[in-house]
Structure I
Amino acid sequence: MTDTPAPFPAARFRRMRARPELRRLMREHTLTVDDLIWPIFVMEGENDAYDIPSMPGIQRLTIDRAVRAAEMAAGLGIPVICLFPYVDPARKTELCEEAWDENNLSNRATRAIKAAVPGIAIMTDVALDPYNINGHDGIVRDGIIVNDETVEALVRMTVAQAAAGADIIGPSDMMDGRIAAMRAGLEGAGFQNTTILSYAAKFASSFYGPFRDAVGASGALKGDKKTYQMDPGNTDEALRLVARDLAEGADMVMVKPGMPYLDVCRRVKERFAVPTYAYQVSGEYAMLQAAIGNGWLDGEKVMMESLLGFKRAGCDGILTYFAPEAAKRLNAGWR
C-alpha cells in the first residue's frame, strides 16, 4: 500500500466528487440520529417554560413539559436525553443534601419520563453544583473543595438516581476516585446494569457560562474550578484520567468541551478503542447561534458540519442542544 496517488491525469480526485451518489459512496464518516444525546433543563412548576437568554432556543421545562419533550425526542429517534435540574436557591446548602433526596427535581423528572416514555434512555448528571450554595461540584471546607467527603455524597446521589430509573449515570464532578466508589455503590444496591458515562476529561473551560446560567450556578459560584477540572493545555493527562476511570469501572468516557478539544477525542479513541463521547457545550452552542442569528452563518449547514466533526474525530456520539433539529434533518434525508 502506498500513500502516493497515481500521477495526473490518471488520478483525478474530482471524479469521485462529481455526483452526490459518488460522494455518498466514498464518505468516510457519517452522522445518524443514533449518535445524539439531548440535554434538557428541568425546573419546578407546572406547564411552564423559561427561555434561557444566553442559549437561544433553549428553555428550562417543568416536568410535564419535559415529558412532552422526551416524547418528541423518542418520536425523532433520539436514543438518550440527559437531565439537568434548575434547583430553587432556597434548597441549596453547604452539604448539598438535596442532591440525593429521592424526591428531588431530577429524580421526579426521571420517574415521570420513564413512566410516560419507556422507549427512551435517561442520562443523569452527578455533580453537586446545582445543589451547592457555593456553586462548586464538590463540598467546600474553608475554601477548599474536599475530595473524599464529596465522593461519599456523589455515591449517595448516584444510587438515588439509579433507583429513580436513570439508565446512564454521568459523573461530571472530576473528583479523584469517584468512579470506583460509584460502581461499588451501584453494585451494592443491586443496580448492576446501570451504566456510567464518565466525564473523564473535563477541562476548566470558559465555554460553560451559558450552562451555569441555565442551572442557576453562575451567581452562586465562588472562585473557579481549576483545582479539580483539567488544565486546557494538557492532553497526556487526559489519557491518564481516561485510563483510570476505565480501570475503576466506567463503561463509556467523555471529553468536555467538544469542538476546542477534538484532538483529545481523537487521542482517546485511538488509544483506548472504547465508547467515546463529546459534549458540544453551551458556549459552543451559543456562539454558533449568535452567528446564525446575525445571518453570518447558514444555521443548518454549520450545525450539521459541527456535529460531523465529532464523528470524524472518533466520537461515538455527541451531547448537543442541536439534537432535535439535527434529528429532523437526518430523518428527512440530510446528506
Structure II
Amino acid sequence: MTDTLTLKGKVALVAGGTRGAGRGIAVELGAAGATVYVTGRTTRSERSEYDRPETIEETAELVSEAGGHGIAVQVDHLDHARVRELVERIDREQGRLDVLVNDVWGGERLAQWETPLWEHDLDGGLRLLRLAVDTHIVTSHYALPLLTRTPGGLVVEMTDGTKEYNDGNYRISVFYDLAKTAVNRLAYAQAHELKPFGCAAVALTPGWMRSEMMLDTFGVTEENWRDATAAQPHFVISESPRFTGRAVAALAADPEVMRWSGRSLSSGGLAKEYGFTDVDGSRPDCWRYLVEVTDAGRPADATGYR
C-alpha cells in the first residue's frame, strides 16, 4: 500500500528506531517518501545495554533505500539535553516535524514473567518503567512544540496490547503491565492537549511481532519463520515489523487522521480499515486471534485470522 501513499515533504522522528517495530515503521515511512530521523543508542561504534548488532545507521540506510531520506542520530531519550538538541537539529534542518513515533522500549531483558511485585527485581522493574514511559514523555515534551506548528501532525505511542485487551488481562508483571497501560493513557492525554492545534495522538500495538530478537529466540529468519511453529504453533499468527510500519504510514497519510485521535489501535485493525497487507500479502489479526483462539484454549489455526 505504501506505493500509493505519499509523505513527500513530510518529516518524521522515530524515537527508538534501531530494530523491531521502530525499524519497520521508519522504513515504511521512508517508502512513502518521508524524511525520517532515526534515533537509538546503538551505532556501528557503540552498543547499548542490549548488546545487539542492529544499528541506527542500518535503519537509516534502509529508509533511504526504500525511497525516503534516513538520518541516524544517536540519542539516549532519558537524556534531556540530547533530546532537546535532537529537536533543535530537526528544526534547524527541516523547519517542521509532522510525525513523532515514540517507540523507545528497552525492557525485554528487564521483564520477569509471572513474577509478583515483591519478588521482582526492584531496580530492574523501575528501570523498565523509565525506559518505557519516561523516554516517551521526555521526547514529547521537547518535540511537540515543533510538531504543533503545523496542523495535521501525528504522535504515535507504541505499546503492547490494545486498551480493551490490557484492561481485562494481567500483562506479565506489575512493571510490564503498568508500562504498557500507561503508554495507552499517555496517547489519550496527549490527544486532548493536541486537539486545539489540529494534531492527533494515538496508541498503536503490533501483534506477535517477528522482531530480530524474537526470530533469534526461535532460531529462524524472516525467510523461514514458519519453521518456528513446530515449537510454538500459535506463532502462525505472527507479523513482520513492516506490518506495523504500514499502519503508521497509513495514519500519517490520512487527511482525516483526527478521527483516530485518543484511541488505542492495532496493526491488524488498521489493516482492515486502510487495506494494507504484511510483506507476505496476508493481513494478520493477532488480537482477535489471541482472544478467540489462544486465550480460549483452541488449537493453533490462523484460518480466518490472516
Structure III
Amino acid sequence: MRAISIERFGDTPELTKLPVPEPGLGQIQVTIEAAAINPLDVAIASGALEWLGEYRFPLTLGLDGAGTVTAIGDDVTRFRVGDRVVGQFWSQPLHFGTFAEVCVAQAEPALGALATIPTGMPSHKAAALPTAGMTALGAIEHTQVPEGGTLLIIGATGGVGTFAVQAAAARGIRTIATASAQHAEQVRELGASEIVVRGAQPLDQALRQLAPEGLDAVLDLVGDRSLTSSLAGTVKDGGALLSTAFGLDDQLMADARIHAANYSLDRKPERLGELTKLVTAGSIRPVIGTVLPLGEAPRGLAGDLRTARLCGKTVLQVG
C-alpha cells in the first residue's frame, strides 16, 4: 500500500510502499478514504512528542482520518466490517497512521477517539473534523463564557479557529475574531459578530471600541506570547485567557485576577461524540482550505501551502 512514513524521528516524510497491516487483538483495519493534516503530525515526525508514548518504525504518519472498516480483530464489539468511521486514530504504540491507504488502530484508541461518520457526510469532510473540531469545543467550554458574553478569538481562519467561531455562535456567545481581509467575510458567515482585520487597526484600539466594558474571555490559537500578555488587561476580573498554541508564559498563568492556561485537548471520546452531533444538527460544518492527493502530504506537512493564505483545514484525498 502507499503510505507517508518516516524511518526515524527527524526524517523528511516520504511517499513509500508498505505491506498492508492486519488487525490484532482489539484492533480494526480501516481503508482510509481521506485524512487531515494537523500540527500534531509535524510534532510527532520531529520527535517532539517522543516522550508521550511508544512509536514503531517505519512509522506511518497521520492521526485524523475517515474510512470504512474492512476487518476486525478479536474482542472488538463496537464496530463491524462495513462501518464508516472517523476520528483521531492515535493508538499506543503508534505505528500505522492515517496517511496511508490502510490503517490499523485500536477500536478504542489509547490517545485518540473514533466514532461513526454522520449519515450522508463525505469522507473528506469527515476527516477534517476530529482534532481541530474537538480542540475548538473543549477550548470554548473551558473559557466558561456565558450565553451573551463576549469572546475574542485570535486566529479565527485556521483549522481550530473556523470550528471555534461556529462553536461559540452555537452557544449564543458574541464573538470578536481576528482574520485577514481576504477571509473576513467568510469568518463572519461562520458566526463571528465582529471582525478585526489584521493590520487594519491595532487590536487593543479595536477592542476599546468593540468591547469597552472588557472581554469575558480570550482564546488564542496563534501562540504569540507578547500579544497574549498585552491582552490580559482586556479580560474582566474572573474571566479566562486560554491558548491552544502554548501562547501563555508562566507569569501570565500566575495571574490570580483571571483564569489563564495553555489548553490541551481533553475527554476526546466525549468531545468527538458532541462534535458529530453538532455536525448532524447543522450547527457546525468543517471548513476545508484545500484538498491534496496523498502523495502531496509531505508538501502540506512542510508548510508549503501557507503562502496561499488558506482558510480552514488541509485534507488528503486517499482513496
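All of the numbers you see were taken from the coordinates with simple rules; none came from a lab. In this text, all values refer to a predicted model and were calculated from it rather than measured experimentally. Cβ atoms are built from the backbone, for glycine too; each structure is taken alone.
Among the shown structures I, II, III, from which was the value 1.16 of Cα Rg over 2.2 N^0.38 Å, for residues 240-295 alone calculated?
So the calculation was done on II.
From which structure (I, II, III) was Cα Rg over 2.2 N^0.38 Å, for residues 24-95 alone calculated, if the value obtained is 1.11? Walk me through the intermediate numbers first.
Working: I: 1.45; II: 1.11; III: 1.16.
Source structure: II.
Out of I, II, III, which one gives 1.6 for distance in nm of label points 7 Å out along Cα→Cβ at positions 16 and 104 as computed from the coordinates?
The correct label is III.
Could you figure out which one of I, II, III the value 8.2 for mean count of other Cβ atoms within 10 Å over residues 8-15 was computed from?
I
Looking at mean count of other Cβ atoms within 10 Å over residues 112-119, point out which structure of I, II, III has the largest value.
Comparing I, II, III, the top value of mean count of other Cβ atoms within 10 Å over residues 112-119 belongs to III.
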